[in-house]
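Some structures are shown below for you to check.
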Structure I
Amino acid sequence: MFNIDELWEHLLSEDSAKIRKAWTELKDEEASAVLAHLRRMATEEGWAEAQKQAAATALTMIQRMYE
């Protein structure tokens, strides 16, 4: 299991293997909170462009896991 810093480091790494590994370790309630946060990061003002891009990449990778 990841600590919180490692979790976000993996999720925002833009590396599909790291994103997948971090995502699969989350419990359902954790996954819901992470998804909501990634969506905010990708779409809301106040985030750096690199953060927005990394969040969007994570969301895309997570979505692809369920297709």
Structure II
Amino acid sequence: SNLKLGTKLVIYRQGKEIRSPDTGMIIGRTEEKLGEIEVIDYFGENGSTAKLTKGSKPTRGDLCRLVK
């Protein structure tokens, strides 16, 4: 994994589509911040496990981004 032990990530849940008023095309989605996780271990070549440090437990389809 490219994530180091102790790396913190923010968990987001995608919400409603945002559409261009001119074209009607989807240009993004709203997001709700759910909490934070921290990498605590590795498995295999590309896997890592994390513990919830703040907020609500993520579910399938939620997104994570590095804390800046």
Structure III
Amino acid sequence: MSGKPSTQATVIDVVTIVISEDPAEGAIIKLEIDGSTDVELVFEPMTLAKLQTALTKMDKVQAKASPAQ
């Protein structure tokens, strides 16, 4: 963690996800949050890869916790 202050916001919906086909570029994820302003997160390629890895791990943990019937 960076140690910088952070702000929590409830995410209501994922508005758009744009992932570049160029591996040297990252992605932009636009989120609808409470309040009058939405948030656009701009990911550098390495940060996007870290996020994808974390989400994959979370999927595996969740799959073990609730196996398919």
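Where a number appears in this text, it was derived from the coordinates with a stated rule and is not lab data. Here the structure is a predicted model, which is why all the values come from computation and not from measurement. Cβ atoms are built from the backbone, for glycine too; each structure is taken alone.
Just a few scattered comments:
- For FRET efficiency 1/(1 + (r/R0)^6) of positions 8 and 24 (r between Cβ atoms, R0 = 35 Å, to 0.05) computed as 1.00, the structure of I, II, III it came from: I
- Structure responsible for -10500, with helix-only ellipticity at 222 nm (-39500 (n - 2.57) for each DSSP H run of 4 or more, over all residues; to 500) calculated and labels I, II, III on offer: III
- Structure responsible for 6.9, with mean projected area of the Cα convex hull in nm² calculated and labels I, II, III on offer: III
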